[in-house]
Structure P
């Protein structure tokens, strides 16, 4: 009898646990935005479209802990403050899908990833990674691009219409991967051990302090300054 009761209790607990981690989906209604800041450890897929939509898929017990708030033109996605120092807080798998007409800034703080597997078009765009997160753009069409990496994360641009200006700042061990993304004027600053791969046939200005490296493709005019064991090399 006790054995049957034990099995029954185990079964009930199993159902309760399964319900607590059951995946849920929500569509969040937020004011218009053109900038995105991801501060949760999930994957954010972004696409440009005529209408705006924010969809979240996460464990049902975690859904209410995810804040989506717009300040100015920036959508901030974060956890409630009470979870910041809770070592027992395990958010599990979080997937966010955003469709938005205009994209002017993408930022990751922490270990999340922003992925744009469809073309992104913006006259001016800022890309920021702070921590171990990543930003990946399959195709970027922009006149002016500013990329800032602080930490060990990466920013990668695979393809797109040639930019007029590309500015890259790396502090730490992060990497800028844009060997197939052409820009006329490239300005690079590295402090630390990060690496930068770029493509230009215009002007390249590189400042390296530390052991970082700049690898460039094309035949630009070069202006370099290196302090430490870093290097600037043509590929």
Structure Q
């Protein structure tokens, strides 16, 4: 990868680096994006199942879909893009990651300073006592009761029509406001809040680097657009920041 000396110097001297990742980075690991034909499961679209109303109407059906997703994601592994970001975190104490993905691949690659803005599919939450705990698919097949109060549990993810967790959102906004470099990786910009974070960062003077297969809703804020797969681009780009 050829970069100008001005950019190289900027990357080396900038403080507070933030990465915003979306479905595209996990698609390179084989995780379905749930868009188009990939979005269908037993003729249902994700938008029809990932809602509070769908869960209230038929929790068994929604859990069947999530258990299928959990088992599918469990067979996938982090790719070079995940590992490159984990390496950047290890080498730079001022690096943080905000992901829209619920698949946990960033954690499995070694990243720790993560805000999972949409939750984690491998974590459950009780609909009554609000307790959260790690998901055990083998047990969930037999019972979706909370071990604490015996009420129904749900995946600890953000569904369509739900509000963002206030604490997570405030932390994300704070990171965006003070970041000098922002990576946008594998995100289409179809979801409002992540795009808003990029806008906030840009308005506060951040240099925005977008890595995507195609231009996206973020592209209007991008200072550098790198077209291609994150798993190919990031391993070459990250050394410039270390």
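Throughout, read-outs are computed from the coordinates displayed, never taken from laboratory work. The structure presented is a predicted model; accordingly, all values stated were derived computationally and were not measured. Cβ atoms are built from the backbone, for glycine too; each structure is taken alone.
Observations
- Identity of the structure behind 12 (criterion: relative contact order in percent (Cα under 8 Å, 6 or more apart), calculated), options P, Q: P
- When Kirkwood radius over Cα pairs in Å is computed for each of P, Q, the one that comes out at 18.8 is Q.
- For helix-only ellipticity at 222 nm (-39500 (n - 2.57) for each DSSP H run of 4 or more, over all residues; to 500) computed as -10500, the structure of P, Q it came from: Q
- Identity of the structure behind 12, 38, 34, 15, 2 (criterion: P(r) over Cα pairs in 10 Å bins from 0, in percent, for residues 74-193 alone, calculated), options P, Q: Q
- Identity of the structure behind 21.0 (criterion: mean count of other Cβ atoms within 10 Å over residues 178-185, calculated), options P, Q: P
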